[in-house]
Structure I
């Protein structure tokens, strides 16, 4: 369970970092890098949702 907590924190940091990178590259009008950052952010969000569902299901079993 401790591993999942650390993974959740890392996913949150990853989301914030991707959003920050996307914003910075939007300001400099480098849209390719911004799009890559947004895709990476979407992937992290999907992984985080899967992790939260897994934790929720594991708590129901106990």
Structure II
């Protein structure tokens, strides 16, 4: 089973950029519901990033 890396690389690059964006937001903003260290672990995947931006970011 061969996986075509030309298709997979852009997806992985976008995931990395999205995670870095969420980590930057996580450092600079207060959070809700969970401690920051747990949000950081969750932000290692796309679903965790989406959950953080939708639920965990506390706007003041």
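Each value in this text was obtained by applying a stated rule to the coordinates, not by laboratory testing. In this text, all values refer to a predicted model and were calculated from it rather than measured experimentally. Cβ atoms are built from the backbone, for glycine too; each structure is taken alone.
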One of I, II was used to calculate helix-only ellipticity at 222 nm (-39500 (n - 2.57) for each DSSP H run of 4 or more, over all residues; to 500), yielding -19500; that structure is II
Re Rg and Dmax of the Cα atoms in Å: value 13.6, 50 computed from one entry in I, II; matching entry is structure II
If mean count of other Cβ atoms within 10 Å over residues 1-8 is calculated from each of I, II, which structure is the one that comes out at 10.1?
I
Tell me which of I, II gives 3.4 when you compute distance in nm of label points 7 Å out along Cα→Cβ at positions 9 and 41.
II
